[in-house]
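Novice: Take a look at the structures listed below.
Each value in this text was obtained by applying a stated rule to the coordinates, not by laboratory testing. Remember, predicted model here, so these are calculated numbers, not experimental data. Cβ atoms are built from the backbone, for glycine too; each structure is taken alone.
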Structure P
Amino acid sequence: MADLQGTCAPRFDAVRQALQLNIDSGEELGASLVLDIDGERVIDLWGGFRDQARTVPWDEHTITNLWSATKTVTSLAALVLVDRGDLDVHAPVAKYWPEFGAHGKQHIEVRHLLAHTSGVSGLEQPATVEDLYHWDTVTARYAAQAPWWEPGTVSGYHAANYGHLIGELVRRITGSPLRQFVADQIAGPLGADFQIGAAEADWDRIAPIVPPPPSAFELPPDSPAAKTFSGPPMIADYANTADWRRADIGGLNGHGNARSVARMLSVVARGGEVDGVRLLRPQTIDLIFDEQARGVDLVLGIPLRWGIGFALPEPDTLPWIPDERICFWGGWGGSMIIMDLGRRLTISYMMNRMAPGIIGSERSAAYVRAIYDSVG
């Protein structure tokens, strides 16, 4: 048993109870959950354990690998450059990264990368996770590839390479690696305990990832899904290695917790400014809701709706996210960050015990439903 720590406004007691129940039952190992409403953290809870032996409590300063929830911060980095006039989502990627225009990719636009419609959703074979650790080499390989489908026509989730593609644009424009740009321009100014990768000094407060139950599925070998999931293959335990933590993988290896992710992404829900730090103008936020693709994603195999940089509500897939002016994404295992612009609220849930499934989980669905039931 491990009692939750932190704060929770009385009207959200059902949310607290749902999280406590999952920790008590062992469904959760350790987790953090935040609800920010227009700058007020009405829920800021954490609890459970960092380790499977349940000997080290998950405390206020525990961080963990966030998997694809990292992509939301990378998308925010791109939008910051858009807001400054340094990046045009309708310009060809090759305007900023000339080498990317090879093999028929000269017409791929920045928005196609941000909406997973570029056709470059993975690395051609041979591909191993170690390739992701070598920035210059792997980005050159992406630039040299031909797209796997006609760019801009349909989405195919850019699972492992999203941070490298967007991050190379950031580097070409600013001269800073993605992880440094995020530290200097987003996490630092907002005081968010978040980093892409993890400094060795912070390793002792990381909650190791606990892999989900094994799943078996077969894909046509030449399909975008098969090529993406093998380019490179991803094993959950990679997240617990030193090389992974040292790397700059803006699609997969962000380290933080619910509080730090909510702090950064609440910029979107709160009109572009948090406590005097303005990162986005309203017209830049509007770009997020310019629908780029809707239908069955070629890689994930489920109906998705993509704006520029974020997913938009798709009731057929995630009926527990209201079909309103909301954008979101999450990470492998069930983590979730939701920005609700109409209510100026941000929901952030991060954990270390991964659930089965592609996006979201029964746990994240329960917490989000309880929040919206309490908000009214």
Structure Q
Amino acid sequence: MTIEGFCDDRFAGVRTELAKQLASGAEAGASICVTVDGTPVVDIWGGHRDSAGAEPWTEDTITNVFSITKTMTALSALLLVDRGELDVYEKVAHYWPEFAANGKGDIEIRHLLGHTSGVSGWQPPIALADIYDVEASAARLAAQPPWWEPGTASGYHCLNYGHLIGTVVQRITGRTLGEFFAEELAGPLGADFHIGTGPEHRSRIATLIPAPELEFDMSLLDQDSILVKTLTNPLLDIAETATPAWQQAENGAVNGHGNARSVARVQSLVSCGGELDGRRLLSDKTIDLIFEQQSDGVDLAIMVPLRFGIGYGLPQPQTQPQVPEGRVCWWAGYGGAIVVNDLDRRITFAYTMNKMEPGIMGSARADAYLRAAFSAVA
């Protein structure tokens, strides 16, 4: 199968691995980008953007990257930190007074950014369509109590991360999260990434191909557990991601649309220490915040070992995918997409695709591409 784009000879293994995965049928359509010092050394794509295999994945194909969106949301918040408009140690209620309700007055911004706030989802019942109205559904989060003692453990803020942080961004700037991200990050950096994707982009969005459903009866679990409340209220429906309502909602947790090139472009701001193309957007002090550990242990919502800094996951030996050790921050999207920022080597690796694998984060394919990329610079 033809691989389009360019790949530095040093990283030929990445291209070979993508060709292998596409040829085997494990991959339907995908893009991979690797930047070194902010400059792409790999920018390749191939396969098809539809489930029937009729429409080729092209240079400008974009797709829903799920939780990679969270890294864009976190970066938006860190931009405000750098400008002195947001303090990660300040109470959330300082910026969003209504959030203090029901015992949440002491929750800090860093608790939101590091998934330790105790507010990992909505009090049931709530439907998926309800969260498209960001203002109304954020107000529901502000009114409810935390589900565990804030700051003591992580509970992955699966669907509501953008509602929480986005509301803080809007209270400070008067702009929605999608507007702020577009005007302050995506636009200036020339990145084709969107939080709230308009109808003009619809024709080039790749259709997600769901993974086979895991045979597990959620009704067997404690319905009051943090896992069940977080992951089923509301329950994510992959078919819904093909609708205009989903695509156009500004959900800074899970509905960002982009490709590997645009993900790597924005996130290379981190791997390059806050400066890109001679323009400094984040200071060393702000970059250092990312690596300030907030939790390290089994996550209460998704029940796997995770280590969180402020806005990003940090390397954790027991966690899949196996990201490199060192001054590295990363996150993955549901179904397999991933971004890794390696500040020691000034490398950003990004992978997006439309054929999903089971599990909330990582995939065998993502691991294969990661190994190929980082073995080139070992």
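Novice: Comparing FRET efficiency 1/(1 + (r/R0)^6) of positions 250 and 298 (r between Cβ atoms, R0 = 30 Å, to 0.05) across structures P, Q, which is largest?
Specialist: P
Novice: To test your reading of the models, identify which of P, Q gives 0.95 for FRET efficiency 1/(1 + (r/R0)^6) of positions 2 and 258 (r between Cβ atoms, R0 = 25 Å, to 0.05) when calculated. Present the calculation step by step, with values, prior to reporting the outcome.
Specialist: Numbers: P: 0.95; Q: 0.65.
Checking each candidate, the match is P.
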